[in-house]
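Structures are listed in the sections that come next.
Each reported figure results from applying straightforward, stated rules to the coordinates on display, with no laboratory input. As the structure is a prediction and not an experimental result, all values here were calculated from the model. Cβ atoms are built from the backbone, for glycine too; each structure is taken alone.
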Structure P
Amino acid sequence: MRYLAGIWRLAIAALCFIGTSPAWHAVSLWAFLMYQIGFIAGIVMLWSGCASILRGVQPPALLRGFVLTYAFSLAAVHFFVTPAAEFGMPAQQVIPLSAQVLALIVVGMLAVDFFAFEPHRAFKPVYPLVWLVYLPLYAAFAIARAYWFPHSGPTANAYPYDYLIITQFTWGGAGVACLKIVAIYLAVGVVLCLFDRALPAKSAAE
């Protein structure tokens, strides 16, 4: 099973790198969270896939959980809060699939990997809070970038997401919008930890 897990994870990594390939040609796309998480997920899945096949050291549970939380949360925000701005940007893919379809395939494959191959009971209760650290760092980066470089893209005003436009919503409005997003990411992280605790400790890939 470890070979199957390894091949599955390498396939996820390949799709992640394919999905983020437009950002290497239009670097402003890296301002979107989806591209950042997609690239990180590709690195983690490449590491995990090679480790599965070669019986090497797997990525830390903290890092694996981070990737899963952000991938699932991005999908949740897209479907239940606001459509992902990334999907509205023109981007040339190297395979004939839209960015949205490709992203959803990756999220689905990550879910299968978590339930079928992931070693469970490895996430600590504090992990959902630790995973949130990336969000304020990202928001600060995105706001500062748009403020100081308003013509840098990828959108007309350089803000990757509307809820980060502090000049339009005021700091308070932007803060409330960001808190809603944080709540979703925290909820997804908590649910992920609960599933991790409920599932068998030994994975099928071992």
Structure Q
Amino acid sequence: MRLGINFGYQDWGAGLGKAVELAQEAERLGFHSAWTAEAYGTDGITPLTWLAAHTEKLNVGSAIMQMPARTPAMTAMTAATLDLMTGGRFLLGLGLSGPQVVEGWHGQPYGKPLAKTREYVDIVRTILAREAPLEHHGEHYDIPYTGTDATGLGKPLKIIVHPRRADIPIYLAAIGPKNVELAAEIADGWLPIFFSPYRLKDAYGA
């Protein structure tokens, strides 16, 4: 069993010092990871970077980075940067969030969450693998953009930096049975919420 500490949503201005102390104590006790969250207040990556700068061995993860808030390319760039800065300690937790935040805050259509998540993760992995320039034409993401208003100047690109790890672990936040099934299929880990391990069989038949 591996233990992690989740800092959730908090006032990072007032609680930053205490959070650093907790992260350092978790590292001393042998915890595996520390995680930060975001909704529609502070973002999850900025405080995570601060915690990473004040620890040496503790893995740091996003729980979660909201997919509607960032293009897949921006997420891959952020993941590659943090993994380089932390010496390979970054864990990429992704989630779609809910319709209220997706449409009410980010102004994006909620759409088809399963198909959108599958495409998103595929693009992120392709970028980090750095095997070829990125080209993806799916139902939800069109890269390079080929819409009727495209200039035609966008060409496939390859991430400039060489990621420390092409296989940065990707975790997916999932609740419903189909979402959990997708996480098991395409992700390296699962970020559940409102979950009791004692009810696993009742909820998911596992």
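The table below lists the values:
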{"read-out": "Label whose coordinates, when distance in nm of label points 7 Å out along Cα→Cβ at positions 103 and 191 is calculated, return 2.4 (choices P, Q)", "value": "Q"}
{"read-out": "Parent structure of the calculated result 2.7, given that distance in nm of label points 7 Å out along Cα→Cβ at positions 15 and 79 is the read-out and P, Q the choices", "value": "Q"}
{"read-out": "For 16 (relative contact order in percent (Cα under 8 Å, 6 or more apart), calculated) the corresponding structure among P, Q", "value": "Q"}
{"read-out": "Rg/Rh (Cα atoms, Kirkwood Rh), for residues 71-126 alone from the coordinates reads 1.04; which among P, Q", "value": "Q"}
{"read-out": "Cα Rg over 2.2 N^0.38 Å, for residues 7-46 alone - structure with the largest value, from P, Q", "value": "Q"}
{"read-out": "Highest-scoring label, criterion being distance in nm of label points 7 Å out along Cα→Cβ at positions 39 and 143, among P, Q", "value": "Q"}
{"read-out": "Highest-scoring label, criterion being mean projected area of the Cα convex hull in nm², among P, Q", "value": "Q"}
{"read-out": "Identity of the structure behind -11500 (criterion: helix-only ellipticity at 222 nm (-39500 (n - 2.57) for each DSSP H run of 4 or more, over all residues; to 500), calculated), options P, Q", "value": "Q"}
{"read-out": "Label whose coordinates, when distance in nm of label points 7 Å out along Cα→Cβ at positions 63 and 119 is calculated, return 3.0 (choices P, Q)", "value": "Q"}
